[in-house]
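Any read-out appearing in this document is the output of simple, stated calculations on the displayed coordinates, not a laboratory observation. Since the structure is predicted, the reported quantities are computational estimates derived from the model, not experimental observations. Cβ atoms are built from the backbone, for glycine too; each structure is taken alone.
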Structure P
Amino acid sequence: MATETKREGNLEAPTRHPIDWKNPEYYDEEKLNAELERVFDICHGCRRCLSLCHSFPTLFDLIDDSETMEVDGVAKEDYVKVVDEC
């Protein structure tokens, strides 16, 4: 019997993981910025969601206008501009 593997684009409902909002680390701005940078880098490498949400053009404009044209060139203070659009 073949085992079925999960793949992109399946029809199953997504798994919702609990958010540990009572943990002090949840409110650690440095950790939040590190996670945002990680996710923004993935988005920058793909850019397929451009038309789905206003946050993506905001993110890509910040990246494209930065000195490095990479996520590391975007000021951490500007991350809120992306999050506010979400």
Structure Q
Amino acid sequence: MEITYDWAKNAQNILERNLSFDRVVDFDFETANFTIDKRKDYGEIRRCAIGYLGSRLHSLVFTETPKGIRVISFRKANKRELAIYEQKN
């Protein structure tokens, strides 16, 4: 799976969250919970996933591409997202 992203957005994520989009390669898609972001029309389908990166739950927002995914957002899951994950599993 090819993982692409905006380089400037990744640099900002590293500064603000100490988390590189390159780490998505280690995200556990197998046990993740998925939803579609319907808050507004982005002109594309944005998927939200809550899943593990190591021993910690993370939130990943991405779109599908012909060869893989394009990362939009990646961060540690917040308390609300942790609760949602626990309810579904």
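With helix-only ellipticity at 222 nm (-39500 (n - 2.57) for each DSSP H run of 4 or more, over all residues; to 500) derived from the coordinates and found to be -12500, which of P, Q does the value describe? Write out the running numbers ahead of the final one.
Numbers: P: -12500; Q: -7000.
Going label by label, the one that fits is P.
As an exercise: mean count of other Cβ atoms within 10 Å over residues 17-24, calculated from one structure in P, Q, equals 15.6. Which structure is it?
Clearly, the read-out refers to Q.
Computing Cα Rg over 2.2 N^0.38 Å gives 1.35 for which of P, Q? The partial results should precede the final answer.
Details: P: 1.35; Q: 1.04.
Value 1.35 for Cα Rg over 2.2 N^0.38 Å corresponds to P out of P, Q.
Out of P, Q, which one gives 27 for relative contact order in percent (Cα under 8 Å, 6 or more apart) as computed from the coordinates?
Derived from the structure labelled Q.
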